[in-house]
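In the part that follows, the structures are each spelled out as structure tokens.
Bear in mind that the values in this text are calculations on the coordinates, not laboratory data. Given the structure is predicted, the values throughout are model-derived calculations rather than measurements. Cβ atoms are built from the backbone, for glycine too; each structure is taken alone.
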Structure I
Amino acid sequence: MNFMLLDALANAGGAVGAGLAAVGAGIGIGQIGKGAVEAIARQPEASNDIRANMILAAALVEGAALFAIIIGFLAMVL
């Protein structure tokens, strides 16, 4: 195959991978927030514990998404 075609495919794959990582993280954090709001509505006295766990889980999802996005960008550059 032509080197230019392989380079274009690598760029496209990296862009698609980075986009999917961002979309997946957005969906995941939305689900975390939804679950936390429902749990706080059911048990308001545990709102501080639920909120702390929600922030921790969202940070872990965001960190994993950041790594995936960086890998996608590196696939485009290298």
Structure II
Amino acid sequence: MPGIYDTVKRFFINVTEAFLLLIALSVVASIVFGSNLPFVGGVTENLLGLIAQLGEAGLVGLIAAGILIWLVAKRA
């Protein structure tokens, strides 16, 4: 019988995966249809802004990018 911790952990893993899929879909839709789409038009600009901020941060940006990649790649 799974405990409450496992249930909550599984819930947040599923929510995170759903949001990652929505982000990927938003990026593809923004590239295909342009940035004038409602609800998904600003995703690519925000993503490029995040990448630019991490690039300007130097070593701290590399560490932050590594942590983000580790969080995304670590799937249960």
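What the table below lists for this structure:
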quantity	calculated
Identity of the structure behind -26500 (criterion: helix-only ellipticity at 222 nm (-39500 (n - 2.57) for each DSSP H run of 4 or more, over all residues; to 500), calculated), options I, II	II
Entry that produces 11.0 once mean count of other Cβ atoms within 10 Å over residues 14-21 is calculated, selected from I, II	II
Comparison of I, II by relative contact order in percent (Cα under 8 Å, 6 or more apart) - largest value held by	I
